[in-house]
Structure P
Amino acid sequence: MLQEPQTVTQEDNGVSRLLATDRFAGSLGLRVYHSLRHAILTLALRPGEILRKPEICEHLGVSRSPVSDAVARLAADGLVDVVPQAGTFVTFLSMSEIRAGAFIREAIEVATAVHMATVITDDQLRQLRRNLVMQEALVADGDHQGFMQLDMQMHELLLSFTGFPRLSEVSDTAWLSVHRARQSLLPFEGRMAAALREHQAILAALEAHDPEAARGAVQFHLRQLLKNLAPLEHERPELFSALPERA
């Protein structure tokens, strides 16, 4: 059973918040998918909001087929619910899914940091340092969205350094619920500066080639986010399903 769909005014019918498909690469269906996915992950399309395919087709200038393909992908990601005779709705957040995603992400990233502490190259360290220099500039500017992009890029760099091509994909899929939830915390007073310090600690451990320090730095960093998300269910109940969580 779904909560009542979010009300969307005539001036803001949901699709007005979609990025144009030419902002993305790939087939038309993939580009429509990325446009909708971006809107959902950034909360431009809110939990519980209904997706109307004809309006999406008109706004993006595409036929129904690529939109249907995109919706099927989003349903597989767990980002939309397709309810027969009712419509397609953006899924509500779930604290159990957030905790599960954070658990999986931590397992992957801790293993990555421990491994990379022993094999990381000078060039890889330079890439991380450059990323952190840019993070510092965005913290100084108060650019939360820009900082989040570089934050994600740093984590993706570390995963890519392992040489396992599907690792980032698995980690990203696990992180979807967490990524959506953290959008509601922006701007979070002092969190950018704290996250930067945590990233610097991770880099320092890698530069020292210290696996245990890398393990501790990554664990601390990821657990801070989950700690900050914990009160969200009570502070922003409209983002969450009214159904009781399943154990």
Structure Q
Amino acid sequence: MTRRRNQLLLIAFVLTSVVFSYAQEKITGLQVIQNVYDRPEGNDMQSELTMTLINSRGDQRVREIKQFIKDMGKVEKKIMFFMAPADVRNTSFMNWSYTEKGRDDDQWIYLPALKKVKRISSDSKSDYFMGSDFTYDDLGDRQPTDDRHKILREEKLSGEDCYVVESMPKDEDYMYSKTITWIIKDKWIGLKKEFYDEDGDHLKTLTVKKYEKIKGYWIIEASEMKNVQKNHTTTMSLKNIKIDSGISTNKFTERMMKRGIK
């Protein structure tokens, strides 16, 4: 009896160790979001961006933009120059995102009619950018530690195996009460993201329409943000993408915002 009891105890110990080891290795919601945040996209990238605004009647407004992004280690800088149509031409927007925990993005917009660069205050980051369905905050890089993350389930979406992660802000005054994101397991791309307003109601959905590997990096080439409450949609489409072309750090200044692309 003693020998058999010892064998059973040994088996139970082995099974417990296996289960404990599996539990240790199982990925957390924070790790999933961190992998998305850390997904490499090269040292710099430039592209031509077409932004299309579509209202509830199906009317469209198309805007052509040139965009430049550079990773400088502790800060990633982005600048956008509006090229067309005439009513927004020479408008520019700049965003600096920091890796330092707890540090918010710095953002500026240049409006040619005012001939001055305006800094976007923290109170204005919930405002919608240039009539689109993206807020100023959406255009920045939210740090994973700003939210509490939970894996709700795993499922397929558009043929891709995804983690479905719920993220709830630690700041109770944040503009979204939560987001739910479908993240491709092996590519760490947020394929779909639902945003919920302060009352917990579904506000809008961001859907990635096209992504491609360029120079070894997974790059999102087309996406759509649909505001389900207003029945308004904004699409974003990139073309002529160039990665690691050696963009100068001097590109990302208020002087360049005013100067534009000549």
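Key figures for this structure:
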item	result
Computed 41, 21, 18 for semi-axes √(5λ) of the Cα gyration tensor in Å - originating structure among P, Q	Q
Structures P, Q, by relative contact order in percent (Cα under 8 Å, 6 or more apart): label with the highest value	P
Answer label among P, Q for the case where distance in nm of label points 7 Å out along Cα→Cβ at positions 41 and 209, calculated from the coordinates, equals 1.8	Q
Among P, Q, structure where distance in nm of label points 7 Å out along Cα→Cβ at positions 97 and 129 as derived comes to 1.0	Q
Structure responsible for -5000, with helix-only ellipticity at 222 nm (-39500 (n - 2.57) for each DSSP H run of 4 or more, over all residues; to 500) calculated and labels P, Q on offer	Q
Computed 3.3 for distance in nm of label points 7 Å out along Cα→Cβ at positions 89 and 193 - originating structure among P, Q	Q
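Since every read-out is calculated from the coordinates, none of them should be taken as a lab result. Computed from a prediction, not measured in an experiment: that's the story for all the values here. Cβ atoms are built from the backbone, for glycine too; each structure is taken alone.
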